1. Can you spot which of P, Q the value 16.0 was calculated from, given it is mean count of other Cβ atoms within 10 Å over residues 43-50?
2. If we compute relative contact order in percent (Cα under 8 Å, 6 or more apart) for structures P, Q, which one ends up with the highest value?
3. Assuming -17000 is helix-only ellipticity at 222 nm (-39500 (n - 2.57) for each DSSP H run of 4 or more, over all residues; to 500) as calculated from a single structure, say which of P, Q it is.
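Nothing in this text is a laboratory measurement; each read-out follows from the coordinates by a stated rule. The structure presented is a predicted model; accordingly, all values stated were derived computationally and were not measured. Cβ atoms are built from the backbone, for glycine too; each structure is taken alone.
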Structure P
Amino acid sequence: MGPIVFKEKSHKYGDLGSINYYRKNGAKIYSVDINNLKTLRLNEFKTPTKSGDLILIDIYTAHASDMNLKKNKIKYSAKVRFHVLKKVC
């Protein structure tokens, strides 16, 4: 597969805003507003991944896929969210 690139401590800044990009085929790509991210000057680190790996991150962690090293050039991912419910009286 390929590594995941993370921006160190980005989750501490909360929502950095988002921008939608469109590929030539019309597919929508959701991304963090890169201008907001650049102003923070956060260090990057890469985590190598292989098929079947599971990575748990905070919803506000800025991350991206690095070069896909798989021969068929398809990389699957899934997003699952867990929320803490507060009891309301």
Structure Q
Amino acid sequence: MSHTKGPWEFYNGEVTTKQEQGRSYRRIAAVQDYGLGSDPEVDEANARLIAAAPDLLAAMTLILDRLATSPMQDDELAATIRAAIKKAKGL
């Protein structure tokens, strides 16, 4: 299974992406208070982090690929990145 293609954007507590065709938007996530007393700044920070997820996954994959061919091997860093990628992919 694959995630919805990026880029993802956030605005007013919602994370969205443009559909493949047309100008409509698809909601990825909603980060809202719902009367539970959450902080709007925290909600916005959470939405920004969610919106950055596809870019972060791509960056981690690229770094892992570069580590594999680097003369400066770092097994601990590679293991940490692999674990994050697996978590993101639900593996």
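1. Working: P: 11.9; Q: 16.0.
So the calculation was done on Q.
2. Numbers: P: 45; Q: 23.
Largest one: structure P.
3. Details: P: -2000; Q: -17000.
It must be structure Q, since only it matches.
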